[in-house]
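So, here come the structures, one by one.
Since every read-out is calculated from the coordinates, none of them should be taken as a lab result. Computed from a predicted model, the values in this text were never measured in an experiment. Cβ atoms are built from the backbone, for glycine too; each structure is taken alone.
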Structure I
Amino acid sequence: MQPWTRALTMTRFYITTPIYYVNDAPHIGHAYTTVACDVLARFMRLDGRDVHFLTGTDEHGQKVEKAARDAGTSPQEFTDRVSQNFRDLAVELDVSNDDFIRTTEPRHKACCAELWRRMAARKAPDGQDNIYLGKYAGWYAVRDEAFYGEDELTTGPDGRKRAPSGAEAEWVEEPSYFFRLSAWQDWLLDYYARMNPEFIGPLTRRNEVISFVKQGLNDLSISRTTFSWGVQVPDDSKHIMYVWLDALSNYVSALGWPGNEADQAGLFARFWPADLHMVGKDIVRFHSVYWPAFLMAAGLEPPKRVFAHGWWTVEGQKMSKSLGNAVKPSEMIARYGLDPVRYFLLREVPFGQDGDFNQSAIIRRINTDLANDLGNLGQRVLSFIQKNAGAVVPPPGRFTAEDRKLLDAAAAMLPIVRAELAQHQSFNRALEAIFSVVGDANRYVDSQAPWTLRKTDPARMQTVLYVLIEIIRRVAILLQPFMPGSMARLLDQLAIPGEARSFAGLDRELIPGTALPTPAGIFPRDQASVA
């Protein structure tokens, strides 16, 4: 049994988004990561886990200092305003985060200082100090807040050096503290290969990280002296901590570390190490190389897993300020509705691969999956019960082989979905499993024809209707993490009490005779033309 598999048997689950950098407005990429984490957090809660879900904002660094200066305001005022945009995004997306961390908070700064002290007080695997004072001379990309080797750069038509991300890199020379990352190379490779082979996902990103580490790790510059907006290095006010050392520390500062380290009932003891850091593929190196090395250097356990998802393009083009094509989540929600957007983001492409946001694709999903398949199933079955079965849960008779087959398929959904989400990359396959049963239920309606049974065999009609609303109940419960608002309304129409909506309530079958409210459509068709 692998370490990650063992972790799934535990009752606690700590999941994090990356903390979002406050130099830009929230876009579809931020929504994608946040919704994915929210679905996992909601799923784990419904599955009986003790969950802590963290998101927040990364607010320090040279890039923020420059953006604030360009905006004619102080860095603190600038970050206060932009951070609120990300807090508002979480509310707009109906995200169930338990905390929102800001790196400008006192609790976070205290954590950074203590992490630095512990790293500095301990020896690296080669017996030397983990942190030492030297001089940095090399290429630095302000936009990425990252250092790059000469072999990683390209020269643009303007003669300027460019990082792999396209950001301009400049030559920097200044005094700097260094983290002896090179001494952790062998430990990291052993960790990936033997101690926790499931640490990095998906496989493509794991292979990339291992290849990067095998090429040889250089010691990492972890302080700057040419700007002031950041966390000061303990006992040396001339130096500001490297923004990634500062930012990565949020995952433990939000748990109250180090203040509650000795408290076995505190958040740190309950939830660290994190079960999952969800990140974009552009920052997987920071989370899977630097972060575990920092933690081990400080005497703390590394997280259990880092998963890097892909990027979104828009109508086949990369999102960019110059093209002005960044998709704003608020506009998506206003146009298509919140739950259809949440569904589309996780259904359209395999998680971990790149995806394209285009109008025709989301409209097809809304009209086909949500309106035609799920919405129509619920509306026509519940409306039929209102008109022809006394507006109550009908009493079933003897189940036929066809009934049993559909009921068994519905009962099998939870273990399938649980298995698909276990590696945190199979949202689309989990949804496919649920909607496969939805498709079976629609075909069952057509084959059983309750409108005909109403005249020829009313008792059989009651059984068919019972089977159908039982399927709808199970589907709605399992889809709650993905579409919480819509499924709450559907469960209301089935008169399911709140305490019966967790996965533990899946086996609480409907009670015949329960009064059902007048049904209303959940997913209207999108009338826009589809190319």
Structure II
Amino acid sequence: MIASEGAAKLSRNEGLKANNPALAGTIAETLANSAVERFSEDDYEFLKFHGIYQQDDRDKRKIAKQFILMVRTKFPGGVLSSKQYVVCDQIATQYANNTLRITTRQDFQFHGIVKNNIRATMRSLNEALMSTIAACGDVERNVMAPPTPSTSPFVDEVLNEAKKLSDVLAPKTPAYHSIWLDGQEVDLNTKSSFVDPLYGRNYLPRKFKTAFVIPPLNDIDIFTNDLGFVAIAEDGRLAGYNLLAGGGLGMSHGNAATFPRLADVIGFLRADGLEAAAKAVITIHRDFGDRTNRKHARLKYVIAERGVDWFRKELEQRVGFALEPARPFEFSKQGDALGWHQQSNGNYFLGLFVENGRVRDAEGYQLKTGLRRVIERFQPEVRLTATQNILLVNIRPEHRADIMQMLNEHGVSVHNPFSRTRIASMACPALPTCGLALAESERTMPDVLTKIESVLSELEMQQQELIVRMTGCPNGCARPYMAEIAFVGKAPNKYQIYLGGNEAGTRLNRLYKDSVKGEDLVPEVKALLTRFKAERQNEERFGDFCERVIWKEAS
């Protein structure tokens, strides 16, 4: 029932999956050959399903390609134990580049792992009951959920649903355990005959992203997901979920057939229908997604072209029940609860800002070492947020002073003494590790923000929060198209500027300028902020000002 088969030639990836549905490739054989420094181009695609990207250090390309691997974990809802965190820290130190990168989907990424250390890395993770399977690839990615204990009385209930869905939606290939844990090749018959019970031989046309959120806090950017579940409360209890579908931000420069899109609200269902609904939506993507053009292969294009009514009818047919009309809900803002907050059980959680999600040590600011020592000693639960920050959860009241002192000894303040704009910012890794990056992002963003902070100070608007996001390419990993200001890499040292996202994360921004040199980004912003100060209404935010004034003039 794959709609595009026969209509046009299938993409290369479709042939790879169909011919080797166990997703084993020749990964085990390459691992066994220490003289080979890299995996084949075919195995590059299979590795993604195992949570691994083969990359090279692009800073060193003029000398020679140095192949390295990025490994991504899978933590439903961003939750991991203190022991698991310590293992991750040890892996980063022993096998990677001595940093932990919090992703925008509540995972860790390890960068800079060489091939001969990859099996030891994977075994260490699995021995600590952590997995990387389906952290990448044409399958369900990490299922996101609100990490903040104080968001609602039923936050743990939602986190449990995210964990359950993550388990049932994971691919069932035996290759993962055979290769990484048993150290064995997958036999030829299994390689060619395995059929996943949910995904089939060909898996999905592209990746699939699912998330939960609890209004009024949109701390997950729920409208950017293929599938979203908005928790609906009635009389202080969880009544069920509004189902959203068809969101996604990736696009390609110069290709009008690709575009960012917000998810549609489809209808309401009870909690006992979650698994059936999630599987049904995934199979709609599996059966109707474009398998001829990977740039056009996300669920958002299926819904954009076939319509919401068609999608709802197809979904109801597959689950065997009708969705109820969507219940009212409203979002007020994005962001994380940083600093100290008391939980309903009397314990505390501590939210710490992590710039661009990079947990590392620097002179005078040893975040990585400080966190590890606190977590080793006091054993809090750890939760990673969708805006790349970290929460230490279930801290006993009598431990607060000792934790503050220990962090302070490493230059880390529990008061998060950063500007509101810096705390609201995000950037993708981009260069030198990402092969898709067209321009700098993470390495450039701190300096860009310092200059924007200087402009705000000059305009006597230091307390103004701007949601600023930067990516090295248009694929949208740091969710730039939801920001009030976004810089999207187009070429070396050239960026698009987007304006007009809102605080609640319910509105896409729009392209303002198409190709701006890196050194001209802040002057462009300064001109806009100067006008914003002169023409804003009451406490109007910058994104709303752009929507009201800049885009009204453009139309």
**Prompt:** So mean count of other Cβ atoms within 10 Å over residues 205-212, computed for just one structure, reads 25.1; which one of I, II is that?
**Reply:** II
**Request:** State the single structure among I, II that was used to calculate mean count of other Cβ atoms within 10 Å over residues 269-276, giving 16.0.
**Result:** II
**Prompt:** Out of I, II, which structure matches -13000 when helix-only ellipticity at 222 nm (-39500 (n - 2.57) for each DSSP H run of 4 or more, over all residues; to 500) is calculated?
**Reply:** I
**Prompt:** Can you tell which of I, II yields 1.04 when Rg/Rh (Cα atoms, Kirkwood Rh) is derived from it?
**Reply:** I
**Asked** Computing FRET efficiency 1/(1 + (r/R0)^6) of positions 333 and 453 (r between Cβ atoms, R0 = 30 Å, to 0.05) gives 0.90 for which of I, II?
**Response** II
**Prompt:** I, II: which one has distance in nm of label points 7 Å out along Cα→Cβ at positions 149 and 373, as calculated, at 2.4?
**Reply:** II
**Source structure (of I, II) for distance in nm of label points 7 Å out along Cα→Cβ at positions 117 and 477, computed value 1.9** = II
**Message:** If you rank structures I, II by distance in nm of label points 7 Å out along Cα→Cβ at positions 141 and 397, which sits at the top with the largest value?
**Reply:** I
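Can you rank I, II by distance in nm of label points 7 Å out along Cα→Cβ at positions 229 and 301 and just name the one with the largest value?
Across I, II, distance in nm of label points 7 Å out along Cα→Cβ at positions 229 and 301 peaks for I.
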